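Please go over the structures that come below.
Bear in mind these aren't lab numbers, they're just calculated from the coordinates by the rules spelled out. Bear in mind that the values here come from a model prediction, so they are computed numbers and not experimental data. Cβ atoms are built from the backbone, for glycine too; each structure is taken alone.
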Structure P
Amino acid sequence: MFTGIIEAVGNIKAINITGQGARLVIATNSLDMSDVKLGDSIATNGICLTVVAFDSSSFSADVSNETLTRTGFANYQSGQTVNLEKAMLATTRFGGHMVSGHVDAVVAIIAIEHNGNSIEYWLEMPGDLAPYIAEKGSITIDGTSLTVNSLTDDKFRLTIVPHTTAQTIIANYQVGTKVNVEVDLIARYIERLLTKKESSSTEQQSSGVTQELLARSGFIK
């Protein structure tokens, strides 16, 4: 589990894509690696990666074909900057929101506008994600916990303050840049609970099994 508060900006040192997936080597730059162990999770541009090798300044991780298909990793190149966050601890201050590190979609930035000392980014909103994106709700963009400040039927707006721009890869965004998006985890679970409840109710109504039928069949008296 992560919080969406970026701890460092790293670089992809190497990316070797094969038919079985990919092996990444990430330069961690200012990320504190002193407490990292094999098997730990580090969110890289919002994607939960498992550390399979590391030293004081880098770590390696394997990426499956499923992850390559569903995230921006398929288009990443050596030297590219990435947001980094180690998995949260029970004692960690919860500064952002609950982030699983599982990307829901890759979307494009369609407009960039300056508003005072902040920058506003408009992003595509695929129809299947629209139910989970709410005005003033939380969303994760390339691993960064952000607030949705406005939305329409097919796009949503983020307002980025200077500190966030300085501490993440957002300064590199341009119109057309594609980013990893993870919607609010709580919205996903609420949908699942409601869908399950509706499904169970429908099954009960459509089964045709009633107390009268069970009594006639000798199952109850």
Structure Q
Amino acid sequence: MRERVLILGAGGLGKAIHEAFVSRGEFEVAGFLDDKKRGTFCDLPVLGPIPGAASIAARVEATHVIVALGYQYQTKRREIFNEIVTSTNLRFANAIHREAKLARDVRLGKGIFLGINVVVNAGTSVGDNTVIWTGALIEHDNEIGSNVFIATGAMTAGYVVIEDNVFVGLGAKIAKSRIGANATIGAGSLVLSDVEANTYVKGIPAKFSQRKTESSYLVS
């Protein structure tokens, strides 16, 4: 009998996570939780708001959850993850699409989403609650932190370090360097050197654009 999982968020990321679970068949999705939506989503029930996860999980016999809020809610994603860790007995499932490719020694945390055609190469670690979207390429010996969001088609070279709460934009490329916590890499950028924490960089090559607070996850 498969264990049951609740997806916390009924939006685009939730839809992709649902597809990843279906593709592998390891978990049965019991439904979605969302603070705004009700009814059904992906032909499954939206069972209530996210703060009710523990009681709803007990009612539907779900043992696992995964946070499916998108990049606009990066700080909220971390808060929900930490609240579940500290206040419930729920476990976190990893949603790894069957078309993702992982080297044998890749080390994964919990509550991770890896989309279609993601590649994670040898010697790499990926932290808790991290999202890596369609077609992203993570090369060998990377250290990817917790609550990181790597957008579609982004690429890293070997020996890249990405600290916690970083956003890597659509199609960005990162050479051997360290990306400080809470930084944002603009879409299409080419990063050739270290990026300071709490900064927004963009361009080819990427250059400092402005400082940002921890909560201002994306900068226009």
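Using the calculated result 16, 46, 29, 9, 0 for P(r) over Cα pairs in 10 Å bins from 0, in percent, for residues 53-148 alone, pick out the matching structure from P, Q. Could the numbers behind the result be given before it?
Details: P: 11, 38, 37, 14, 1; Q: 16, 46, 29, 9, 0.
The value was obtained from structure Q.
Identify which of structures P, Q gives the largest calculated value of relative contact order in percent (Cα under 8 Å, 6 or more apart).
P
Give the label, chosen from P, Q, of the structure having the highest value of distance in nm of label points 7 Å out along Cα→Cβ at positions 69 and 85.
Top value of distance in nm of label points 7 Å out along Cα→Cβ at positions 69 and 85, among P, Q, belongs to structure P.
One of P, Q was used to compute semi-axes √(5λ) of the Cα gyration tensor in Å, for residues 101-164 alone, and the result was 14, 13, 11. Which label is that?
Working: P: 19, 13, 11; Q: 14, 13, 11.
Source structure: Q.
Identify the structure, out of P, Q, from whose coordinates distance in nm of label points 7 Å out along Cα→Cβ at positions 13 and 61 was calculated to give 3.0.
Numbers: P: 1.5; Q: 3.0.
Answer by label: Q.
With FRET efficiency 1/(1 + (r/R0)^6) of positions 29 and 133 (r between Cβ atoms, R0 = 30 Å, to 0.05) coming out at 0.95, pick the structure among P, Q it was computed from. Please report the intermediate quantities before stating the final value.
Working: P: 0.45; Q: 0.95.
So the calculation was done on Q.
If you work out Kirkwood radius over Cα pairs in Å for P, Q, which one comes out largest? Before the final figure, lay out each step's value.
On the way: P: 19.3; Q: 17.4.
Of structures P, Q, the maximum of Kirkwood radius over Cα pairs in Å occurs in P.
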